[in-house]
Structure 1
Amino acid sequence: MSRLRPRLCLLADEGGSALVEFVFIAVVVFVPLVYIVAGFSAVQRGVFASTAAAREAGRAMGTAPDAVTGQARAERAAQLAVEDQAVDGADVELAYAPAGAGCDAAGSYTPTLTPGEEFSVCATVTVRIPMLPDFIDANTATGQFVVERDRYIDD
């Protein structure tokens with residue numbers, strides 16, 4: 001017992017050091033961890049927003065009576081879809097690609113909305129990472145939706 005008494009006295013002198021260690025660990029580990037989780041959730045939100053925008057824009061475009069009305073409906077549907085994911089509506093861009101082409105070929109094609117026409121709607125959303133400046137917008141997410149117009153449409 002006599003050997004333990006000096007060691008126990010040394011432990012009594014370290015009162016309050018656990019609080020300092022906890023605060024240090026919280027700052028060094030937890031703060032970056034929370035930022036990483038926030039960054040990944042922002043990227044995932046952008047991916048969800050791009051796929052939802054492409055799907056809703058494709059549905060709006062595919063059911064429109066003409067191409068001009070369809071593009072207006074598609075733009076509004078895409079804005080509503082990205083705003084539902086807490087992304088700014090101005091951060092979405094729509095482009096159209098011919099049947100069988102990927103979103104790399106989108107932009108030069110305009111759907112005519114003829115019966116039986118197939119085309120792809122590509123929605124590109126700018127992903128904003130928290131606490132980064134607005135001029136850093138190189139991160140984008142692209143969603144694609146294939147539209148096939150009904151062959152039997154009353155004109």
Structure 2
Amino acid sequence: MDQGRQGDKLKIVVDASIVAKWIIPGEKWERNARALAEDIAYRRVEAHAPSLILYELASVISKAIRAGKMNSADGAKALQAIGSIGLIIDDICWDDLSEILKIAESTKLTVYDSVYVYLARKMGCKLLTADTEVKNKGGSITEIITFDEF
């Protein structure tokens with residue numbers, strides 16, 4: 001069985017840079033991101049993310065509202081829509097933090113990015129990101145791919 005696969009279903013961790021593309025118009029790889037969202041909704045892909053993603057997405061939407069890319073009502077609807085897609089939210093516990101800190105220190109990634117790297121490694125699956133810095137710095141910890149490789 002391939003790493004990150006359960007039977008024929010792909011299992012991945014996604015970060016906020018991917019999920020934001022589901023809702024912010026005009027983003028690079030927007031079409032790929034929406035196809036992934038559909039695969040998650042139809043349970044063809046099992047996608048996980050740490051609970052941190054909830055705050056990151058709210059922040060992304062808040063910035064998009066301030067930039068005039070969407071209004072508040074659409075932002076609230078977008079958050080609800082993401083919640084109904086089927087993205088599995090995984091909790092990070094106090095016991096996980098020392099390992100996350102080690103990852104951040106060894107890779108020079110932020111603690112926030114290191115949470116995603118940690119979760120993918122813990123789950124034995126790939127991390128999908130649109131952030132090449134995360135891929136380049138965190139690739140020694142776990143397998144990280146971008147949309148152009150997906």
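For the reader, a short list of remarks on this structure follows.
- Once relative contact order in percent (Cα under 8 Å, 6 or more apart) is computed for every structure in 1, 2, the highest value turns out to be that of 2.
- Answer label among 1, 2 for the case where Rg and Dmax of the Cα atoms in Å, calculated from the coordinates, equals 15.0, 46: 2
Only the coordinates and a few stated rules stand behind these numbers; no lab work does. Bear in mind the structure is a predicted one, so any value in this text is a computation, not a measurement.
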